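**Student:** Take a look at the structures below.
No lab work stands behind these numbers, since they all come straight from the coordinates. Since the structure is predicted, the reported quantities are computational estimates derived from the model, not experimental observations.
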Structure I
Amino acid sequence: MTELAIDSKRQEMRATGNVSPVMEWVEVGGKRKQSDEQMIDANTGMKQFTVEVLYQSSAFGKPVTVTAAVQIGATEAPKPEPFSRVEFVDLVCSVFMTQGSMRESWRAERLADGKAAPAAKPQGQAA
């Protein structure tokens, strides 16, 4: 597995507005299943949530919009406005192979300070 640190100030992401609790997994009868208990980070004591985001990428040389779920810690469920820009603290993307296809897993310590981030300038424009 490869882990990549991502600068969320440079990789613009937009919230979809969808936020979900991350549930613990338990083993029952030799099989794993989700429990009814929300996952708590053992190091921080924070509840875990996923924040769904959109970002621009490219596939085969063509621009595409990608949807991803970023797992974060928070005391309560964040409520990002749909299509608002979001930034994360210590954003990491883990890339791995599963059954012959490449997968991504996103996580961050938390959402950034909650203040609106300035819109990204198109490439080639001066700051």
Structure II
Amino acid sequence: MNLICEIFIKRYLPSLRALITKKLIEKYSLTQTEVAKKLETTQPAVSHYLREARGKFVKKIENDEEILSKIDEMVEMVNAGVDKVQLLKFFCEICKILRRKRFLCEDCGLGENCNLCWSGCIWK
């Protein structure tokens, strides 16, 4: 059984990083090396995000306006050098949106009648 956080980290975190990477480069004309420093990753990882070798769920989430709005806020925060704790909390907020919208359900394995994620009962 996969924990909800495991599903988010394996499936959606790389896609969020890919979208953040693309937006940082498009909006601020940053180099891959500059983006890597801001995201505390490597330049090769940034290259993988740009080539979509990582983040295979980008297409699944990039059409959701609520998620894209949160990603845009996060891009501003990353570029401004906001505290790491604030960024981590923001990833949790995006995960809550994904859970509420049942993005993680197909990977969870608990079945259609499960309301663990979207009810929010244990993550208030």
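**Student:** Given a computed value of 43 for percent of Cα pairs over 22 Å apart, which structure among I, II does it belong to?
**Tutor:** Clearly, the read-out refers to I.
**Student:** Thinking of I, II, which structure, once helix-only ellipticity at 222 nm (-39500 (n - 2.57) for each DSSP H run of 4 or more, over all residues; to 500) is computed, gives back -18500?
**Tutor:** II
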